[in-house]
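Below: a set of structures, written as structure tokens.
None of the figures in this text is laboratory data; all of them are computed from the coordinates on show. Owing to the predicted nature of the structure, the values given are computational and were not obtained by experimental measurement. Cβ atoms are built from the backbone, for glycine too; each structure is taken alone.
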Structure I
Amino acid sequence: MARRILGIDPGTGICGFGVVDFVKHKQPHMVTAGVVTTPAHTPLADRLLDIYESITQIIEETHPDEVSIEKLYFNQNITTGITVAEARGVVILVARQHELPIYEYTPLQIKQTLTGYGRAKKKDMQEAVRQYLNMREIVKPDDAADALAAAITHALMTRAAYQSA
């Protein structure tokens, strides 16, 4: 059974995305990955609209079966956390408008799933994504790699359910 998962690393200034195909008994394959960027001094409403339109286009072009999004985690700047939460909400809205199931994972879950260590560094995560997808180069920027990691995490966390199907 083939699955196409859209992974999202939410952000207002930079929102990472990555689409991965998972086919039983085959090497996972990256379809696309990148970032949606919005200008820093643009009104928040306009930035959210840009994210909405970009994620809509990505979904309509790639036709994912599921969406895996990183849960919000912030420990210092609550203002940044709130705007990231708003961007995350926009992504969830777009996914639901396309009737896609949404799965959420904490940064700790994603890091542990890919590296076995919940405090893995960015470089370690990028390397884990590169290895898992059997790629020659590390995916850049790291927001795109983080989005791919979210997609991979969902595939690994739900693998048993799909292998029995």
Structure II
Amino acid sequence: MTTPTTVAWLPEKLAEADFDDLNALEAAAYAIFQNDWTDFPSFRGEDVRVHRRPHIANGDRWNTYWHAVSEGSPEHLRTSPIPERLVRVPWCRPMVENESDAVVKVWANVRGRDQHICIWFDRINYIVILKQCRNHVLLKTAYCPKSRRKQQLHREYAAWKKTGRAL
């Protein structure tokens, strides 16, 4: 494990150096994800669920997990996990559970027909995206935004704050 945590509730991220190769790092990240998401944490009174069905590009991994540790479009091209995402898997659930902490920015946005909830801790550059469903929320993905996306997130959050709307 590496890097001192920024806040008490945030666990250490995984250290690539602690693993023999990318496969070992990925297996460790998946074990953490499965353990963290065996039950449903709550987000403002609603269960947060994950898609446990197999991902189209990797049938050995839960869909939500693979979506969070890889990137690409269409989905079947997401064949390789990204180390930068793998090492941060331990942060995903704590971000949801501690979204009310003042260091975390939370807002809603619309993507297509879906309302998403963004939970972003910009000091560590990690965002968790939830999708609002009828009777629960769904963990869509989590990642480290690149600099261009970070600028966009700052603008989205500022615009949301100006509206005065609540989630």
Legend entry - Computed -15500 for helix-only ellipticity at 222 nm (-39500 (n - 2.57) for each DSSP H run of 4 or more, over all residues; to 500) - originating structure among I, II: I
Legend entry - Entry that produces 20 once relative contact order in percent (Cα under 8 Å, 6 or more apart) is calculated, selected from I, II: II
Inset, instruction - Figure out for me which of the structures I, II the number 15.5 belongs to, where mean count of other Cβ atoms within 10 Å over residues 49-56 was derived from the coordinates. - result: II
Inset, instruction - Using mean count of other Cβ atoms within 10 Å over residues 25-32, single out the structure from I, II with the greatest value. - result: II
